[in-house]
1. 1.3 is what came out when distance in nm of label points 7 Å out along Cα→Cβ at positions 14 and 38 was calculated for one structure; which of P, Q is it?
2. Match the computed value 6.3 of mean projected area of the Cα convex hull in nm² to one of the structures P, Q, and report its label.
3. From P, Q, which structure was relative contact order in percent (Cα under 8 Å, 6 or more apart) = 23 calculated on?
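Read the figures in this text as sums done on the coordinates, not as results from a lab. The structure displayed is predicted, hence computed values, not measured ones. Cβ atoms are built from the backbone, for glycine too; each structure is taken alone.
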Structure P
Amino acid sequence: MMVRRFTFLLTVALVLMLSLSVIAHDVVDGLSNPRGIAYDAEGNLYIVEAGNGGGLTAPGPFGPTEFGATGGVTRVAP
């Protein structure tokens, strides 16, 4: 009896898990190497961007590497 109940519950759980579809939506585009996100109390979304380098170039192990102060924080209002 216990095995039958467990099998039924497991079957129901699997059907529920497999029937739920997950859909991802784009919230913001045009970001430059996003690295982290946070929300504030008003529901604003803050996205930390690493940037894409700058005008300075240095030799690197895989070729020239650009660096500079191009990072930033983007706020997305609800």
Structure Q
Amino acid sequence: MADLPQSIVQPGDHAPNFSLKDQNDRTFDLLEHMGERILLSFHPLAWTGHCAAQMVSLEKNREVLKSLNTSAVGISVD
């Protein structure tokens, strides 16, 4: 992994495309959501204390995000 180029995406920047499998084995492709507002939420491990609290917070704020035309997408290494 040391040979992979790294860049930091700033708020408001366009994120590079990626495709990942979700918990239901469906493919999520960021490019398919071009033009939509997506909040990417990264979690080192799903359902650890901090990660679980973050996901619960996103769920509690679903209507706020919806009012901002924003969808939250959680990404975990497991």
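1. Answer for the origin of the read-out: Q.
2. It was calculated from structure Q.
3. Among P, Q, the structure yielding 23 for relative contact order in percent (Cα under 8 Å, 6 or more apart) is P.
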